[in-house]
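Following are the structures in question.
Please treat every number below as a calculation from the coordinates, not as lab data. Since this is a predicted model, take the numbers as computed values, not measurements. Cβ atoms are built from the backbone, for glycine too; each structure is taken alone.
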Structure I
Amino acid sequence: MIWKNLEQLTALEEIDKASFTHPILIFKHSTRCSISDVAKARLDREDNLNGVDFYYLDLIKHRDISNALAEKYNVHHESPQILLIHKGECVYDESHIGITMAEIKEQVTSLS
């Protein structure tokens, strides 16, 4: 898995714009949570999906970005959590043990 680090609040505007050309997946990770570690390890063992940008957010360091994501995309904050952004909207979110690459692939395929 190749991650792009999400470390600047200003990057949310770029992510939103990019989502009109291809899906964006944001993984919100708590470095203090063992369940979050398990979810990240499962994704790390997988290959990136073609045409999808994968962003990693350390929400302990960047809680402001996590809060902005919850507000912008109208999703309840969870940790760990994935958000699938497409055409400026969060079209899918999942948390905890529900985070799987198989489900991500299914959701991305349904966008076509």
Structure II
Amino acid sequence: MAVFANLYIDQGSTFTSTVTVEDANDNLVNITDYTARGQIRKSYTASNATNFTTVISDATNGKFTISLTRTQTGALKAGRYVYDVEVINPAGVVTRVVEGQVTVNPRVTQPDDYSPGYG
């Protein structure tokens, strides 16, 4: 069963969070040779999705990161969304490890197309 956790993302900012995979007894799961994936959608049935980038950061301790670029978060309209993140073991078994709501907070400062670092 997945852990329920809400995320708060600032529109137009880089977002990164660490996910730790635990079993039903709260023991860390070794995720060596696993892959991970996750998406944000406006609703569970929405056809458009924003994909998280996932990177296994500490496999023996069950840790990986999910992230979005500032361009991705800038393309999200302020408001509430839903998300989930899954891991896939080497045998192809998919397990949802975390899910919840995402709140995208609106930005005030708008990017200047001529400033370095914005894109």
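Descriptive notes on the structure:
- Computed 2, 13, 26, 28, 21, 9, 1, 0 for P(r) over Cα pairs in 5 Å bins from 0, in percent - originating structure among I, II: I
- Parent structure of the calculated result 10.0, given that mean count of other Cβ atoms within 10 Å over residues 23-30 is the read-out and I, II the choices: II
- For distance in nm of label points 7 Å out along Cα→Cβ at positions 7 and 103 computed as 3.0, the structure of I, II it came from: I
- Comparison of I, II by mean count of other Cβ atoms within 10 Å over residues 55-62 - largest value held by: I
- Here helix-only ellipticity at 222 nm (-39500 (n - 2.57) for each DSSP H run of 4 or more, over all residues; to 500) was derived from just one of the structures I, II, and that gives -10000; the source is I.
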